[in-house]
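Student: The data blocks that follow each hold one structure.
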Structure 1
Amino acid sequence: MNLKDKINYLIQENNMTKKEFADKLLNLEPKLLRTGKPPSESTIYGYLNGGREIKVELIPYIAEVLNIKEQELFEYDLEYISNYNIKYSKEIREIVHLLQYAPQNAINDIKEYLLKYKTIYEKGIK
């Protein structure tokens, strides 16, 4: 998942429209290094649609609008989200972060539990 896709995904997760995202971003008054001015609304849509490269100076503002840490835009955790579990994605990322504290027997139990649900899900698809 590339940066544009992650941002769009998080916009959706936050139940925001692209317009709401653009408005919130512009309200923070970010300045582009090249121009010293905020990006236009159409430029922001260009970032979200992949027509323009997202400028690094906008990352802190984007993270603020999405209510995440900047580094979360570059972490792999979002890769585990699918259309099937999208409405629980925030909770799934929290679980992934907490797994480092789980003892091996808890990890084994979680894996066994999830494999049962995988089987049920796969049977439902056929």
Structure 2
Amino acid sequence: MVFEHFALNVPEPTSMAAWYTKHLGMNIVSRMERAPYTHFLADSTGRVVMEIYSNRTDPVPEYSAQHPLRFHFAFAVKEAGSEKDRLLNAGASLVEESHLDDGSHLIMLRDPWSIPFQLCQRGIPRI
């Protein structure tokens, strides 16, 4: 098997897709112009894809009420501190920041829709 994508039911997929492409370097690989406004977004490698949509069949989760350890997605970055500052200026909010014994610098943020994501500057790179 090959992992194809993961999906999230979100309140504003079109606005969210625009923010993710502008600020997180995602690329729109396909989209629907009408409900449920499905967007498939790929990371800069094209290797990881997420689907966002607004499907009212099931209520959009209250992401702000969910702890980021329940779910989040992560981006490998070279300089977590400067990326954090840039994203805070773009509307993200800080959840927590930690430095691990192996030299990793991890920063948990929430996007403007309260969906958690992490910046990972690894002491020992995983990719």
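A short reminder: the numbers here are calculations on the coordinates, not readings from a lab. Model, not experiment: these values are computed from the prediction. Cβ atoms are built from the backbone, for glycine too; each structure is taken alone.
Student: Among 1, 2, considering only distance in nm of label points 7 Å out along Cα→Cβ at positions 24 and 104, which has the greatest calculated value?
Tutor: Largest value of distance in nm of label points 7 Å out along Cα→Cβ at positions 24 and 104: 1.
Student: May I pose another question? Here semi-axes √(5λ) of the Cα gyration tensor in Å, for residues 16-71 alone has been calculated and equals 15, 14, 11, so which of 1, 2 was it run on?
Tutor: Corresponding structure: 1.
Student: Right, here's the next one. Consider the structures 1, 2: one of them gives 3.3 for distance in nm of label points 7 Å out along Cα→Cβ at positions 40 and 64 as calculated from the coordinates. Say which.
Tutor: Structure of origin is 2.
Student: Tell me which of 1, 2 gives -5000 when you compute helix-only ellipticity at 222 nm (-39500 (n - 2.57) for each DSSP H run of 4 or more, over all residues; to 500).
Tutor: It was calculated from structure 2.
Student: A further question on this structure: For percent of Cα pairs over 19 Å apart, which of 1, 2 scores largest?
Tutor: Evaluating percent of Cα pairs over 19 Å apart on every structure, the highest lands on 1.
Student: If you work out relative contact order in percent (Cα under 8 Å, 6 or more apart) for 1, 2, which one comes out largest?
Tutor: Top value of relative contact order in percent (Cα under 8 Å, 6 or more apart), among 1, 2, belongs to structure 1.
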